[in-house]
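Each structure below is given as structure tokens.
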Structure P
């Protein structure tokens, strides 16, 4: 083989290998960045969903202490949030959210509470039905690599 051909082929092969290496590195970088963006988007969606549920459930739970009757339409937003959780979250999160709703409904059905009654509930942790839900959410987010 003529040395001129050999050096031309070597240069062409080196150029091809360098180009493929650069292309592969760029592709991998883009893929890692896309994955990171998707994880951050997932974290934001879940966080907003859980915050909205906590806000709505807290409002209804507080109202349940003072009122024994409610309009069922007030629960529509709460059930809509739970339905969204069924799509995005684990069954443990959904079950915990369902338990919170059950506590709220049972509180509506119970006699109205005075402030003195509320103080007595502080000792047995009945005043915080969202604690288990919040803990389950934190564990799920940690399990997905979020801190």
Structure Q
């Protein structure tokens, strides 16, 4: 199955993005804030054009970095490298790149480290009581 990763430029795909967000994170209006604050959105599409993954990026030019705000991959496409392809697309277009991962999701943290992200701090109770966030940063090629 061929997958295309591209910037989000067409509002007709908004319904697909919202459905994927709700399937991944639960029904939430937070998707509206993510889209409003994003400076870039990258989509992964199936051959038929259906969105099967996305990454939202918010640039902070005043401080000189961007942050991955949200990344989701359709359940039937998980564990196939699609999330890593989305990450690599973001990393090629922006740097430095920061993100916050759940500290207890060790497999995911190892994937980010394999992509070149470094651990830069822990944010206690970021996701809730006892659910710490791990700040990670990718400085860019050759950093």
- Query: mean count of other Cβ atoms within 10 Å over residues 71-78 was computed and gave 12.4; which structure, P, Q, did it come from?
  - Reply: P
- Item | Answer label among P, Q for the case where Cα extents along the principal axes in Å, calculated from the coordinates, equals 40, 37, 31 | Q
- Message: By the measure relative contact order in percent (Cα under 8 Å, 6 or more apart), tell me the structure among P, Q with the highest figure.
- Response: P
- Message: Starting from the value -27500: which structure in P, Q was helix-only ellipticity at 222 nm (-39500 (n - 2.57) for each DSSP H run of 4 or more, over all residues; to 500) calculated from?
- Response: P
- Note on the structure: The highest value of Kirkwood radius over Cα pairs in Å, for residues 55-110 alone among the shown structures P, Q is in Q
- P, Q: which one has mean count of other Cβ atoms within 10 Å over residues 63-70, as calculated, at 17.9? Q
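Every number here is computed from the coordinates shown, using simple stated rules; none is lab data. Predicted model only: the values in this text are computed from it and were never measured. Cβ atoms are built from the backbone, for glycine too; each structure is taken alone.
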